[in-house]
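J.: Listed after this line are the structures, all set down as structure tokens.
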Structure 1
Amino acid sequence: MSAPLFLVDPLPTADRLTLDGPEGHHAATVQRLRVGEQLLLADGRGGTAEAVVTAVGRGTLDLEITSRGYVDASVPRLVVVQGIAKGDRGELAVQAMTEVGVDEIVPWAAARSVTQWRGDRGVRAREKWAATAREAAKQARRAWLPVVAGTPDESTTRVAHRISGAAAAFVLHEEARDRLTAVELPAAGEIVLVVGPEGGIADAELDAFRSAGARPVRLGPSVLRTSTAGVAALAVLATRLGHW
């Protein structure tokens, strides 16, 4: 089993470190790491360090750094514009997309989104997505922590603007003729993937995204839930781009 990963910012420059706070509590109290066990540290921006536990305290670990490294960012960069979903479906999508390699998630206030992020509620909801991405990144042993963007929810106009600056953009749509498995992909830059909410993408939204340069695509004959469509599409992209 691979060593567990903990996020620290910044990575220590010295050879010894006391891991405390929430990460130290989780390592010492929840995972119950013991003297001699190994773990990984990451700053969420590609920097990594391997360490060994030298002492265990109350919610803390004393560590000795044994090596340092750096993981290059994925190219091209994968951005998913996720229609805001009701209940916990959005969080399920964020968790799974993080595990399969998304680089940025943009919450989108689609016309058919049942749930609307307004005011403080939107800020809290976005923070929950960010916390979900953080924990999923640790579980997946990712050196890069995905960005959860948004203000906190992006409008269709802002999403279209993002699409216009991308190297490629695709909208998952059940009536599309082209398949994501066959379209041409760029070797660099940013790939934007748009996933609609439970009610789907409105015609006006699809027209706006097409005008901005996006291409409607489908995954296959099945209609997937909003919580699984992005994950399936990312798996296709990761395979085709050689990330997997």
Structure 2
Amino acid sequence: MSIKVIAFDADDTLWINEPYFRETENEFCRLMESYLPQHTAARELLQTEIKNLSLYGYGIKGFMLSMIETALSISDNTIDISAIEKIIGFGKDLLARPIEVLEGVEEVLGNLKENYRLVVATKGDLLDQERKLKNSGIDHYFHHVEVMSDKQEADYRKLLKHLDIKPEQFLMIGNSLKSDILPVLGIGGRAIHIPFHTTWEHEHVDVHIDNPNFKQVTTILEVLPLLYAPTF
């Protein structure tokens, strides 16, 4: 059955995102250096982020709250209010970062738009992801935008029901094996992995995928010849 809908992850698939988080994390760890070595502060922050995912979900606002909580914890609630103000500033600076669309994205979207329904399927804060898509200048290519609280098999099934398509008519393209690839393959869809040079540690999985519905490329431009190949 032929592909009808192609979904794209947003962060680090359509535009740069994770390097900005890592830059902010480094600033936070330098701020905390009087309490803990930078690598230890980074580990504490990651643990707090993961613990808070069920409360805050994914995105900058949850990241900022986790930085504040971590700062309070590792300082035993003695950290100066000026440091908390700096952490809030880190988060606001992240929210204000300009959107840098990755090379080749617009060319691929322009080529695919006439033959497929294109959608964005991304995790994160709704307001922030909508802002980034609008400021990216590529929002007009997409038929639908789905900001998901998580990317498990059930979340993709819900999306396919909304799009009124079968799993084998759905192709997901993204940089995270954990969130973009494995759940889609698990429900019978197709997936193309485009690794990004920086990936959040929580998204790392060590797995070998042997599935005819799976392909991996190095750049988004390689998606086009794949879709025209008779074997995919």
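Read-outs: derived from the displayed coordinates by stated rules, not from any lab. What you see is a predicted model, and the numbers here were worked out from it, not measured in a lab. Cβ atoms are built from the backbone, for glycine too; each structure is taken alone.
J.: In terms of mean projected area of the Cα convex hull in nm², which of structures 1, 2 is highest?
T.: Greatest value across 1, 2: structure 1.
J.: Let me ask something else. Could you figure out which one of 1, 2 the value 17.6 for mean count of other Cβ atoms within 10 Å over residues 57-64 was computed from?
T.: Answer by label: 1.
J.: For distance in nm of label points 7 Å out along Cα→Cβ at positions 73 and 89, which structure out of 1, 2 has the highest calculated value?
T.: Ranking 1, 2 on distance in nm of label points 7 Å out along Cα→Cβ at positions 73 and 89, first place is 1.
J.: Could you tell me which structure in 1, 2 was used to calculate helix-only ellipticity at 222 nm (-39500 (n - 2.57) for each DSSP H run of 4 or more, over all residues; to 500) as -14000?
T.: Working: 1: -9000; 2: -14000.
Answer by label: 2.
J.: Which one of 1, 2 has FRET efficiency 1/(1 + (r/R0)^6) of positions 105 and 153 (r between Cβ atoms, R0 = 25 Å, to 0.05), as calculated from the coordinates, equal to 1.00?
T.: Numbers: 1: 1.00; 2: 0.40.
Traced to structure 1.
J.: Identify the structure, out of 1, 2, from whose coordinates FRET efficiency 1/(1 + (r/R0)^6) of positions 65 and 121 (r between Cβ atoms, R0 = 41 Å, to 0.05) was calculated to give 0.95.
T.: 2
J.: Ranked on relative contact order in percent (Cα under 8 Å, 6 or more apart), which label among 1, 2 comes first with the largest value?
T.: Details: 1: 20; 2: 25.
Answer by largest value of relative contact order in percent (Cα under 8 Å, 6 or more apart): 2.
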